[in-house]
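What follows are several structures.
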Structure P
Amino acid sequence: MRQLCLMTLLFTTHFSFSLEAQTNILVEPNQWQTHKCTATFEQGTIHINSNGETSVMWIKDFSFATGIVEMDIKGDEDYLGLAFHGTDNQTYDAIYFRPFNFKRPERQGNAIQYIDKPHNEWDVLRKQFPGKYENTISPTPDAGTWFHAKFVIGTSEVKVYINGSETETFSIQKINHRKEGMLGLWVDVNDGYFKNLVIYEDE
């Protein structure tokens, strides 16, 4: 299992746990590529401004298949999350959060969403599969505060765990047959804040 971390110290470390090798690799600002957004890095936090667009900030020259992605996320009137298994700026999977729905009882079922771009956007999936590709979040964070998200990504199934819960808050079967691809941070409409990104790749 290879581990890719967003860190502030310039070093690479190798560990061994049982029969799996684990590597920490520094992710610097110049190791990202932006699409329709601007990004700033300050004290370990990435701030992405989407400039009103659907945007992704990809890790350069990095392909991800299966494993675990963990990070802390903060947003308010925003749409923000993780893009994965991408082939280009238009074709990828994404799971994202709508923080403004976290504490609204009438909209809590729309707090987390899966999309398969470009053909299966949220409105298409909501119409064709009501409630299947979006869900409530438990435990429910507050909008505008940091929360921890753990994405367990398989070849066909993805599960999401929030704030250390041992019970998944979201579980979906991918619609497409892509098994690997680009990995990045996803923001739509406004701003997103990300920190403590850790990626564990299955070997």
Structure Q
Amino acid sequence: MNFDLKKFLPIIVGVLAVILVMNMCSSYNNAVSLDEGVKKAWSQVENQYQRRADLIPNLVNTVKGYADFEKETLTAVIEARSKATSVTVDPTNMTEESLRNFDQAQQGLGGALSRLLVAVERYPDLKANQNFMDLQKQLEGTENRIATERKNFNESVNSYNSSIRRFPTNLYAGMFGFMPKPYFQSAAGSDKAPEVKF
């Protein structure tokens, strides 16, 4: 019996083409899932920052009730909140610069909030106010949630970036528009939540 390679060559090429297409489809679908995971994780980061921003008006209104409280401190918090909520990041087109701008705005808000909380120390009646104490607890919890969600985001980015750099996905990733995403890298010292103890 004589083996005729020419006879089986189209079948072999066809099988290899099917394997290649199946691998490409699998790689593409995996990259899409991981990309969506990054978007979802970023949305959770934004949700926690929004939660903090939503607590601030209540905190400011509670503090405003104390007539001799420093007005410029309250103004600084309100302005920092406005700036922080105006800076957004498009999760489909993240860059290190956009994340850095977002973080700087959030750091500005955190700094203004910290100054407000330090100023509260001079007002024992305000520190004893139940509404203020409840808001303080909520802020403390929110700062912890922010740290957790930033960590989850970076883990999602790591999974995504690792996937699109692995062979054979790396052969198709750029062709399908899957580019590496930046990690959330906070400024030095921002790994510690602002202190909100009274």
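Quick notes
- For Kirkwood radius over Cα pairs in Å, for residues 48-119 alone computed as 12.9, the structure of P, Q it came from: Q
- Value -1000, calculated as helix-only ellipticity at 222 nm (-39500 (n - 2.57) for each DSSP H run of 4 or more, over all residues; to 500), assigned to which of P, Q: P
- Ranked by mean projected area of the Cα convex hull in nm², structures P, Q are led by Q, which has the greatest value.
Rule-based calculations on the coordinates, nothing more; no lab input. Quantities reported herein were computed from a predicted structural model and do not represent experimental measurements.
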